[in-house]
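Pasting the structures here.
Please treat every number below as a calculation from the coordinates, not as lab data. Nothing here was measured: the structure is a model prediction, and the numbers come from that model. Cβ atoms are built from the backbone, for glycine too; each structure is taken alone.
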Structure 1
Amino acid sequence: MNTERNINFQEKQREIPFKEYLPNDEDVKCVLESNVIYFGGTFEKVNSKATKDLKQSWANYSNSSLFAFEAGVDAEKVINFIEEKGINNIVLAGYSQGAQKAVELNNLLKEKDKEIKNEGVILIEATGLYDENKLASKFVSEGINTVKEIFKNKRKGKKKAVKKSLTLLTEIVSNGVPKLVEGTLKEEIELMSRLDDFLNNIESSIVLVQGRNDRVSSPKQIAKNNGEQKIEKNQNIREKKYLKEIFPKSKKISWFIPDQLASHALPVLRGREVAKTTLYMLARQKR
């Protein structure tokens, strides 16, 4: 059975590139049955191999199709796509810049389509959570850190981690250089550097995932901005009062801050765990 399908969806003679992942592991227990609408990171195409484990695991643990889109897709056309597919129950998810697209889609759904039920919003290493004037340099730092981790894991014989990191770096270069040449990367980083105004419109449950050592989407910076000097270990899954200032309308917020492989590449290196944990958190919030 082919568990992935590359499809160009025709909507008013305009193509919307996406990739569908179907459940392919009958031994995996469903955590939360719902179609996941996923938006990739800054340097991620719909056919990205770097986040394949994350996307396939979400399909498996939701026992439903996952539809992957790029961060730059038109949000209104995604809503048209969802309606055309007859999907009524969704989870919105995004990685890095894609998290902001998930937030934008959440806002549009509230305005345009009351029949589509949004079970929750999953924000992984999200940009736009606070104002950041050095985001470009922090992306570079994350890239350098990824290179260091490749050599470190190679010495330790961790072949899978090395392979995933190399895949990520390859996609960053192949997808990032054209944006750099065209000048669009600078514009995107400027937008990602600003606090996202749509965050205060999210009424659905939220799961926020940030690696403890991430420089691009830093949980330490969120804590610091709110007068807390550090975030203690072993207190990862809990709700901070100041998160309500970022997401004032959301009734339930879970914040997950992993300690291992906890860089901006977290969903690449630990895709299966991130997928299972985030759906579990949403399911628990429904109880």
Structure 2
Amino acid sequence: MMMSMGDLKRRANPGGVALLITTFNWPEALAAVLLSVRNQTVLPDEILIADDGSYSATAALLTELSSQLQLTIRHVWQPNRGFRAARARNLAIKKTDCRYLIMIDGDCLIPPTFIENHLKLRKKQKMVSGGRYLVGQQHTDEILKSALGASVSFSEFKFWSVPLGSFIRDLRPSAWSQVRTCNFAVHRDEILSVGGFDESYQGWGFEDSDLVLKLLGHGISIRSGRLSVCVKHLHHPPSDRASVEQNTARLNTMIEKVTRSKTPASNGGHF
């Protein structure tokens, strides 16, 4: 029997690695993201689509691409009741047995060595915070029109792979304000140990910072993935900020809670 390209590529085992992708009603961007996943030097063992209530076009796309691209895709959908990314991610996390989770958003393309480099940075008691390269509207349109992003280049400086070593990457272990879950990795048992994302964060804003603070409070420090793992973040209109004030109040409560257990405390998202 002839082997497929998926068989020929190295998988991320042992223990299993899941790539968790959040999405909401932008199947064109998600298709381009999944094509960039297919081009990885090391494939994830499973792709989790954390869907915050998309229409049926997303499900149809995933059915088509899972066969076409020979990727193992699990579509975890919840009804559209507003921005509930925290709950969408939690549902996806509960559906996998993979021991390591790499998270990106459904508008973030990844360079070919993204998974491979993330795994090189993996370590217990460490969460990995990667970088992002923001793409303008014109370039975004070009990417989405060019055969689902087939010709995307990752030549920009942020996509260079520089062997900085663990000493430099671990220099700012509590710099929580620099972490975004559009490029983030953590062991599954460690995220479960803090109860996952706080689902009381509804509407845009700060559910990712809250999670990072909880992890810090449980002794899991931040490792920088800059100049090793970076995503190409497609342009989109700003999200509705109606819940920012409410979510900021929740975040401030968490900051105070964690700060009490860390001495000394300082401004700017560093303990």
Structure 3
Amino acid sequence: MRSRLRHTAAALTVVGALGCQEAPPPPPVPLTVLATASLEEFAVEAAEAFEATANVTIEVRSGGTHELAAELSSAGSADLFLAAGLDWMDRLEEQGLIVPESRWEAVGNRMVILGREEARYPPVRFVDVATLGFRSIVVADPSREPAGRYARRWLQDIGLRGETVWRQLEPRRETVDNVTEVVRAVASDPSTVGVVFATDIGHVPGGHVLFRSPDLGIRYSFALVDRADRPPEAREFLDFLQSPAGVDLLRMNGFLLEP
């Protein structure tokens, strides 16, 4: 899990007219945002934009959705949760850990099978992906990670002669903890391909998209954490994410928005 913390500096203004000082401004309000790995860059950019307009400092902590949900369940030490998929947010709502009416679920994505340009795989039909000469295909853990469940759904929807692509690839399929690890696997080995979000393509130098998924109904869920000492600025930041400025940042990062 990675963490990024930015600080805004408070300053004293000297008023010369009466030779007295103004009281120092109040310290910035700290906010903590848990963001699933595929949203990390967007969350950091949005945090920086909001910090420029509000007296806050925002810490963005990223990781797999299941890791962040477990952290929230055990400690609850965050103000806002940005999750991939809806199921983990549903569980947190059942536990009374998020504010149900604050949920925003208009952000979407697509999946791709990503390899390396240097591998020079020939063009084939999607049902024939198993004929390509990659050493392994890496996916996030479908038992825990939304990215893995979306990958499995896509590869199980297509088949040939009664055998799905998911099943055809089983001998070469490797499972890792989250989509960030899938990206690292592809970036580190030209003979590896991986199933990642379309927004992850730019994280692999020399990455080459072999296949793009249809609309799999991928949705993200943003919500406030339900805790008594959550500052009001958390709600303001969530509103900012849904504002035209926030939506522009989402689109610039490659995310899809429901009309």
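Below are the figures for this structure:
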| read-out | value |
| --- | --- |
| Origin of the value 3, 11, 15, 20, 16, 12, 13, 9, 1, where P(r) over Cα pairs in 5 Å bins from 0, in percent, for residues 127-198 alone was derived from one of 1, 2, 3 | 2 |
| Structure (1, 2, 3) behind the derived value 26, 23, 20 of semi-axes √(5λ) of the Cα gyration tensor in Å | 1 |
| When distance in nm of label points 7 Å out along Cα→Cβ at positions 47 and 71 is computed for each of 1, 2, 3, the largest belongs to | 1 |
